[in-house]
Structure P
Amino acid sequence: MKENLTDFINRNSHLLEDELKIVTAKFHLQTVPKGQLLLKRGQAANRYYYIRSGALRFVYGADRELTAWVVLPGEFFTEISSFKHRTPTRFNIEAIEETELYYIDRQDMEQLYREIPAWQEFGREIWESMAIRMIDEIIRFQTMTVEERYLEFLQKPGFMQRVSVRQLASYLGITPNALSRIRKNLRQ
């Protein structure tokens, strides 16, 4: 059941076999139907997640929906600003499609950090990787044209099949009509 979670942890940590069993026993499976919120704006994040299948998007703003982030299978995440400071989140986290994920509660994660040094190292490595991804996203947004960023998304396996045109346009910071024009121009 937890094979892909176990594989992910093995690839990103130096846990001993018995430590791995202790860690994976703390994770629980959750299914989030398409369109349902995993976390609602105003709630405090208190879990870490690993996506087994499906996809989620971080939605910012009440009046105008802005897709700020998309999380795909094989990613370990939380809404870190809410989680770290124990404050209400500014985002809705919505399932783009039916999503299966594993979660671990804050207190279990912190207990494992205290008891298993290799798990603390795992956490540091994961957040360093996430920080690099976020920095790369910011740089792409500031240095690449919308067309270049769109073409980059075309290279991500399965991404375009998961995200609607409206969600992708929002993620790119443009209107759906502008995205349609870009797609039309690139086909010519």
Structure Q
Amino acid sequence: MIRKNVAGDQPQIDTTAFVDPSAIIIGRVIIGGNTYIGPGVVLRADRFSDIDEISKIDIGSNCSIQDLAVIHCRAETPIIIKDDTSISHGVIIHGATSIGSRCFVGARSIITNSMIEDSVYIRSNAIVENVHLAQEIAVPNNAVIEAQDMTIGLRKITAKEKEFIVKCVAENREFAMRYKYSLTD
């Protein structure tokens, strides 16, 4: 379902993107080219008045938002996901959050009120709240990072992890294109 929010904002979806029919996209949401939005995804950009110029969800090109992910920005908060980024199954992204290019966020992770630079690799079930992650950082499985000083011991991503992100981006491009042009009603 694709619909307006209470302020009347209609989602803007690039013609080369694929949005699964079971996804719910509400409000001031921008989806870039060759981006894949999987089954059961919820993208909700609440904005209660046109005075609020900040609130939006902006997803770049060649991204993948996998099954059952929930991305919700509250009034007066943006969520930005830059190009070539993969958001895995069941991820929750909330509040004012920015995720850089070429990032991977593992299944069932939660990202809230954080700034994540380019090429960050976040493993499954991680919780990242109220922090800034520098580029090329790896967050381990089940990590809870809720204060800036907790980022000090995080390691740089490996060559293998970088390769994994590149592979994900290539597959994501295929998802959007294949689903967009092969499924018929």
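What follows draws every value from the coordinates through simple rules; no lab data is involved. None of these values were measured; they are calculated from a predicted model. Cβ atoms are built from the backbone, for glycine too; each structure is taken alone.
Tabulated values for the structure
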| quantity | calculated |
| --- | --- |
| Structure with the greatest value (metric FRET efficiency 1/(1 + (r/R0)^6) of positions 25 and 73 (r between Cβ atoms, R0 = 25 Å, to 0.05), set P, Q) | Q |
| Read-out relative contact order in percent (Cα under 8 Å, 6 or more apart), computed value 24, structure in P, Q | P |
| Given -15000 for helix-only ellipticity at 222 nm (-39500 (n - 2.57) for each DSSP H run of 4 or more, over all residues; to 500), calculated: source structure among P, Q | P |
| Read-out P(r) over Cα pairs in 10 Å bins from 0, in percent, for residues 49-136 alone, computed value 15, 44, 34, 6, 0, structure in P, Q | P |
| For 20 (percent of Cα pairs over 28 Å apart, calculated) the corresponding structure among P, Q | Q |
